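Peer 1: Each in structure tokens, the structures are laid out below.
Where a number appears in this text, it was derived from the coordinates with a stated rule and is not lab data. Note that the structure is predicted; figures quoted are calculated from it, not measured. Cβ atoms are built from the backbone, for glycine too; each structure is taken alone.
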Structure 1
Amino acid sequence: MKKLKLIYFKGCPNVEKIRRTLKDGGFDFEEINQNELSSHHPLKNYSSPTILRNEEIIFGSISSSDGGCSLKVPDVEQLRALIMKV
């Protein structure tokens, strides 16, 4: 399985929960803090948190503006099902 990318912005109320869920599930993931990206970087256009695998969205969405939150964070089993589905 390819490494996952966790995209988030500083202050996102759901990033700690999704980070913990990824760790509890034993998933290998790279964290990408949108605050550290240039304003034109393509990963700035995702809600926080978003999880990508091979540039496909597993959880989250593309945002039409800077920022935005992904509201309902999946638990470990829901996340595992999403990752295995794609």
Structure 2
Amino acid sequence: MQSVSPNPLREKLQNVPKKPGCYLFQDKNHKVIYIGKAKNLRNRVRSYFQESRSEGPKLMRLRSKIADFETIFTDSEIEALILEMNLIKE
């Protein structure tokens, strides 16, 4: 019987804390393809992967390319906004 390997992205999604911060979606080559901010990272990041979420062409394309993600925690939503702007400038 063949064992099914766990989905590392799904496991990672389970461990995102409910803190403010920024998230960076990466493709299979670890290139950042999207940067966002949230007052609750767990809810926001997981929302991208919910089956029930209606998705337009833009979201479908993004979801198909996400291979990994990184989160950066901040102390407040305002700090997350500033961090997001600086990350996008990079």
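Peer 1: One of 1, 2 was used to compute mean count of other Cβ atoms within 10 Å over residues 10-17, and the answer was 14.5. Which one was it?
Peer 2: 1
Peer 1: Starting from the value 20, 13, 11: which structure in 1, 2 was semi-axes √(5λ) of the Cα gyration tensor in Å calculated from?
Peer 2: Here the read-out was taken from 1.
Peer 1: Right, here's the next one. If mean count of other Cβ atoms within 10 Å over residues 34-41 comes out at 18.9 when worked out from the coordinates, which of 1, 2 was used?
Peer 2: Label of the originating structure: 2.
Peer 1: While we're looking at this one, here's another question. Ranked by relative contact order in percent (Cα under 8 Å, 6 or more apart), which of 1, 2 sits at the highest value?
Peer 2: Result for relative contact order in percent (Cα under 8 Å, 6 or more apart) over 1, 2: largest is 2.
Peer 1: From which structure (1, 2) was helix-only ellipticity at 222 nm (-39500 (n - 2.57) for each DSSP H run of 4 or more, over all residues; to 500) calculated, if the value obtained is -11500?
Peer 2: Answer for the origin of the read-out: 2.
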